[in-house]
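*Asks:* Given below, in the form of structure tokens, are the structures.
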Structure 1
Amino acid sequence: MATLARPLTDAAAAPTAPAMPDALLPVYRRAPMEMVDGAGITLRDADGRSYLDFTSGIAVNALGYGDAGLRAALHAAADGLLHVSNLFRTAPGERLAAKLAARSFADRVFFCNSGAEANEGAFKIARRWARAHGGAAKHEIIAVRGSFHGRLFGTLAATDRPGYRTPFRPLAGGISVVERDLDTLRAAIDAERTAAVILEPVQGEGGVRVLEPAFLRAVRELTRERGVLLILDEIQCGLGRTGRLFGYEHAGVEPDLMTLAKPLAGGLPMGAVLMTEDVASAMQAGDHGSTFGGGPFVAAVAEHVLDRVSDPALLQHVTETGRWFGEQLQKLAMRTGRVRAVRGVGFMWGADTHEGAGAVVGRARDAGLLLVTAGDHTLRFLPPLVATREELGAGLELLDGALRAGPG
């Protein structure tokens, strides 16, 4: 079985976590260890134990841990303004918006603080545009089976996770989830009632399901025919994770709106809604806002991250190494007989297991590998984009042992 090749410090010198009262709201099933340090794709806990991290903080830490360039960007940003509100102009946010627009389909950008906020904002913007083009009746938002768009009331209504939804009904109205096929969408989309369709090019929480390029192209054509906006949620799959800067590039389509978050500011809270000028023209001063959105500190750091994940060499690495990783997962599935299916792209993969995925995650963690699930029977792999084949191979050896240690 593989061992971690690069301890961060002498384990004997590691600090011991003090006992503290648990005052946090218990809405997370946290693992027992306390993380205190990291380097590259390795995390270290308070007891000095190291772990290979194949979660990236759930697709946030694209550059891994302790990255020198990110650290320098943080220090430089801290020497400037932290916050002045959106009552005034600041250069970092304006530069970042211009770069996002220049590197995408978009003309305008709205900044907020999270992915759920970005999707809520996109819903509001889509409804504002739809009202201007079809009146109050044109307001419905359509999502598809397997979707995850957030946990606020609007985004929760567009999220296909009954366990998340049921305790909080009634959810926001005018939002529905339909089957993930073209015939169902064709029947559901009504030019007079539908404002927008929202899709993830790669469904993350829904099992790491890559939407076929032909399907995305057909939905794009259908929405255009019926005067309906297409929102692409790239909160998890965007910003380099698929081997392209944006996931929609694989299908050769362009949305009307796109949402980003997770890796955008390198671990600082930031989300964004990108849109065309046509969509943006429906919004007026006062229609939406965010106290902290696009502040100078987070925007300066995000500009550095955007430049890094836009690097053609990094994107080529993710494409080629991601393809290799998928091949190795397929070989592992055949070798162990413990995996039913493998799917994914770039550095975003899922593996369906015969036993509950949570049990595998627990054994992998005990062996020194951090994973996250994407449903009851799907392991999700989201390593930092800087991970090498050697590091990924070491993680796969640990996964092999964790799978074989299970029943059957």
Structure 2
Amino acid sequence: MTGLTLPVMRDTDVVPQPTARHRQSAILGTYARVPLTIVSGEGAELIADDGRRYLDFTSGIAVNALGYGDPGLQAVLRDAAAGLIHVSNLFRTEPAEDLAEWIVAHSFASQVFFCNSGAEANEGAFKFARRWARAHGGPAKHEIVALRGSFHGRLFASLAATDRPRYRAPFRPLAGGITIVERDVDRLAAIMTAETTAALIVEPVQGEGGVRVLDIGFLRELRSLTRERRIALILDEVQCGLGRTGSLFAYERAGIEPDLLTLAKPLAGGLPMGAVLLTADIAAAIEPGDHGTTFGGGPLVSTVARYVVERLADPALLDSVREHGAWLSAELSRLAAESSHVRGVRGIGLIWGIDTAMRAAPIVDAVRELGLLILTAGDHTLRLLPPLTITRAELARGMATLQTVLT
């Protein structure tokens, strides 16, 4: 190494360190992250390492329903961290039992299975549905049907039920026995049979698939068809459940009840948690050893989740979500009428999609430069998912920014 001279370091010298903004990440690049390093949050705003504030219409992709820095959530988390964090599911814990009882008391379900994510909840629901179907119809009754536009996760079975060819193609062959069908009752009736179909999985609001709010009549027809043919109806409310539509559960607006329902995202206030809700009929088919989870329903996350679900079930909060949703509907419809760049808007409560004539990603970048964070839901759809605790003034500020860019 002749010719290379290294400087002599003194104790007083400071070695320059790369900042979080510029250093190369050691995290696997499964996400195309934006050039923004978040260090804190307050209310409906996120704060970057340069001190700039951003109005957040993403909520951590529908996770941070209570916004940032919620005092009650922080207090519960601190108290929970002082107690048991993990003991495994070989033993019972009071927080998990208490949370499950609360969910059962506020839903259609008779029992609950806790896990760690939405994809894991959907994989569990598939297994539970097939176990139940086998008990009633034998091995032939195993097929699972999903709808066009669906997104149920990125694991092998949930990916097979996800209508994103770009996500699916690199990982074929995916789990078998899963079919994606058009959102059409006649097509579904022709494919689903009592002899071979175990379950139909449906998002009441297809979030990743363009924020498509499924028609109430359509949902009721699906419930009637699946009940008639003894097919389990799974509702995926991972993104649209727990207050996002203005009711605690999205199925309530249709006046139906599923056989299984999956939850995650806002459930534990940002801690990893998912859940599968089951009727007594489905639960009766499950035996010890049929499924498992190491971390699901641990005492810390269950304690936090109990606080979160009580907040999200508050009638005053749900009323405000519905009122904000009606206001957003009017504002977005006006924006669509004024802007040639907007082709249509869809949504309910605080989950909205804006179809654009141009690609959505550059619009996301443009509004971020103006201090607003939003998402995409496909190549030509913008997605708005603000915290459920957002104020009307903050919504108006975000809409003004959108209008600046889109008009």
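*Asks:* Using distance in nm of label points 7 Å out along Cα→Cβ at positions 338 and 370 as the calculated read-out, with 1.0 as its value, let me know the right label among 1, 2.
*Replies:* Value 1.0 for distance in nm of label points 7 Å out along Cα→Cβ at positions 338 and 370 corresponds to 2 out of 1, 2.
*Asks:* For distance in nm of label points 7 Å out along Cα→Cβ at positions 138 and 298, which of the structures 1, 2 scores highest?
*Replies:* 2
*Asks:* State the single structure among 1, 2 that was used to calculate distance in nm of label points 7 Å out along Cα→Cβ at positions 106 and 274, giving 0.6.
*Replies:* Only one of 1, 2 returns 0.6 for distance in nm of label points 7 Å out along Cα→Cβ at positions 106 and 274, namely 1.
*Asks:* While we're looking at this one, here's another question. Looking at structures 1, 2, which one was mean count of other Cβ atoms within 10 Å over residues 170-177 calculated from, given that it came out as 15.0?
*Replies:* 1
None of the figures in this text is laboratory data; all of them are computed from the coordinates on show. As the structure is a computational prediction, the values presented were derived from the model and not from experiment. Cβ atoms are built from the backbone, for glycine too; each structure is taken alone.
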